[in-house]
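Visitor: Below, each structure is written out as structure tokens.
Read-outs: derived from the displayed coordinates by stated rules, not from any lab. Model, not experiment: these values are computed from the prediction. Cβ atoms are built from the backbone, for glycine too; each structure is taken alone.
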Structure P
Amino acid sequence: MNKLFNEKEMLLKALSEKYAVGAFNFSSLEMLKAIVESCKKNRSPVICALSERGLKYADPGYIMDIMNAILKNTTIPIALHLDHGKNFEIVKECIDLGFNSVMIDGSYLPYEENVALTKKVVAYAHKKKVSVEGELGVLAGVEDDVKADEHRYTNPEQALDFVKKTGVDSLAIAIGTSHGAFKFKGEPTLKFDILKDVQKLMPQMPIVLHGASNVPQEYIKTINKFGGKIEGAKGVSEDLIKKACKMAVCKVNNDTDLRVCFTAAIREYLSEHPEEFTPRKYLQYAKDKVSELVEYKVKKVFGSYKKA
């Protein structure tokens with residue numbers, strides 16, 4: 001049986017070859033299967049990510065059983081990642097369950113407290129050969145339990161100090177992306193000067209971009225057409241993400257795009273098939289749409305097509 005793949009090795013390969021690995025958050029079994037099956041088809045490495053809220057919804061006892069079943073049927077590199085763990089206890093729980101990658105998000109803390117918390121997680125995780133992602137800087141927006149009213153951009157010199165003190169395997173930085181579906185009011189811009197300085201100071205450090213969903217307008221239009229009400233949703237342009245992936249960014253998080261895709265598909269299917277009440281049919285339709293989206297990201301945005 002295939003085993004979970006070491007995420008640090010996965011990201012270092014991506015960094016050297018100038019592409020990014022998609023970290024796709026899943027909210028259901030259908031979404032997880034869509035992510036893995038699409039990456040398997042396209043020979044792409046993949047990081048399957050679960051937030052704290054997603055972990056509670058799924059029930060931790062089921063997660064590893066499902067993942068082990070998936071690993072029996074594929075040989076592509078797969079990592080199972082906790083996204084935005086807020087404290088040591090939740091991170092430890094995931095490591096003990098069998099997750100091989102965790103994010104400790106102490107960005108909401110004063111700098112020295114963030115360092116201390118991240119260092120504690122790294123010490124525990126590395127004993128278990130688990131990769132650790134830290135975060136420095138704050139992204140505005142709302143997504144699950146992650147909420148901030150305004151950006152706090154990452155300071156490159158402080159980022160170098162943070163990495164040296166904590167020993168993290170990858171670092172999430174804030175250069176202007178936002179969580180959720182409502183990222184920008186005006187034209188989207190990213191602080192590539194910050195990314196360039198971080199890359200110069202730490203050329204071998206895998207950099208992570210959160211809040212990088214494009215929020216495709218066709219999904220928003222479909223949701224609203226079939227009874228939804230999502231107004232003003234706007235994401236990061238694909239060109240900006242592609243540029244970041246050619247630099248130091250080698251892990252790109254995607255959550256919102258998959259959510260709006262899945263929701264749009266279900267609303268469309270049920271509206272066009274009002275007589276239908278079999279969950280397998282509308283969930284299969286939604287799963288297929290998510291699979292198509294993941295394939296597009298792998299081929300056209302992240303550059304990880306046939307990198308497995």
Structure Q
Amino acid sequence: MEYITGTDDIHMKQECVVTFGKFDGVHRGHQKLISRVKKYAREGGYASVMFSFDVSPLIRIGNRTTQTILTNAEREYCVEHMGVDYLIEYPFTRKVIEMEPENFVREILCEKLQAAHVVVGPDFCFGHERRGNVAMLKQLGPRYGFTVDVVEKEKEQGREISSTFVREELQRGNMELVNNLLGYPYFVIGTVVHGRQLGRTMGLPTINQIPDSGKLLPPRGVYVSKTYIEGKKYHGITNIGCKPTVEGAFVGVETYLFDCNENLYEKEAQVTLLSYQRPEQKFSSVEELRAQILKDEQTGRNYFSRKTEHRKK
């Protein structure tokens with residue numbers, strides 16, 4: 001996959017099939033669009049393109065906070081594994097904000113992307129003040145030489161899957177539903193950094209990550225997790241939040257990996273959160289903290305044992 005970001009100097013060398021969106025979360029609804037894009041690209045010999053902006057329009061215009069389900073780097077990681085030819089993060093500049101819908105179609109969709117086919121959802125809007133919609137896109141298609149496919153929304157529990165739906169459940173800590181909506185486990189990618197090494201002194205060494213400030217995290221607390229580092233997989237438990245017992249300033253993601261004593265500092269870790277276990281607590285002593293971590297470890301091991309037994313049935 002070719003990842004194009006930080007420039008509006010884009011000139012595709014071949015015709016493409018393109019889908020547009022914020023793609024926050026790259027959830028099952030987005031994956032439905034991507035699957036259709038890949039199908040048309042394969043059948044027609046076109047390039048497959050996901051077109052997004054370097055920052056959400058709702059954030060830049062000021063209608064939404066800056067936190068997203070996936071950082072741009074994490075979104076790139078997801079899309080890399082989906083078989084798309086190009087992921088474009090176009091600069092969301094004042095010029096783009098004020099661009100009239102037909103100018104957007106002519107200048108970006110056609111002149112820059114060489115679009116032969118466009119795949120969008122029924123609520124797709126574009127251009128200044130979102131005045132462009134699916135009906136306009138279909139109307140402009142014959143004039144500019146592209147066709148349009150409108151893909152119905154994917155649903156779960158009778159509700160359309162959207163980034164808003166995912167975000168609501170994530171903020172509740174309902175990781176099972178979050179992961180179902182995403183179509184993959186929610187994750188945090190980050191370099192393993194040095195903490196205060198309290199876990200190591202207790203014989204329970206942990207890895208620490210500092211997530212991007214723009215990353216939307218679930219409620220503070222303890223989660224059953226699975227971590228991937230340099231191709232290896234580790235079961236464990238993860239604490240989201242601060243370390244109230246030691247009164248440190250560090251706020252982030254701390255993971256205890258079962259049966260692991262390796263030196264993992266400075267390595268990139270992908271920590272996936274599978275199930276919420278309990279809220280974050282403050283303990284009166286390190287001994288109480290250690291006892292609770294051991295209880296959490298047993299809860300985590302039981303979780304993975306149940307999953308293993310379920311797969312055997």
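Visitor: If distance in nm of label points 7 Å out along Cα→Cβ at positions 96 and 288 comes out at 5.1 when worked out from the coordinates, which of P, Q was used?
Guide: Q
Visitor: The value 46 for percent of Cα pairs over 25 Å apart was derived from one model only; which of P, Q is it? Please report the intermediate quantities before stating the final value.
Guide: Details: P: 46; Q: 55.
The read-out comes from structure P.
Visitor: Right, next: Taking 16 as the value of relative contact order in percent (Cα under 8 Å, 6 or more apart) derived from one of the structures shown (P, Q), identify that structure.
Guide: Q
Visitor: Could you tell me which structure in P, Q was used to calculate helix-only ellipticity at 222 nm (-39500 (n - 2.57) for each DSSP H run of 4 or more, over all residues; to 500) as -9000? Before the final figure, lay out each step's value.
Guide: Values: P: -14500; Q: -9000.
Matching structure: Q.
Visitor: For FRET efficiency 1/(1 + (r/R0)^6) of positions 16 and 168 (r between Cβ atoms, R0 = 30 Å, to 0.05), which of P, Q scores largest?
Guide: Working: P: 0.95; Q: 0.35.
Going through P, Q one by one, FRET efficiency 1/(1 + (r/R0)^6) of positions 16 and 168 (r between Cβ atoms, R0 = 30 Å, to 0.05) is largest in P.
Visitor: Next up: Comparing FRET efficiency 1/(1 + (r/R0)^6) of positions 152 and 176 (r between Cβ atoms, R0 = 30 Å, to 0.05) across P, Q, which structure shows the greatest value?
Guide: The structure with the largest value is P.
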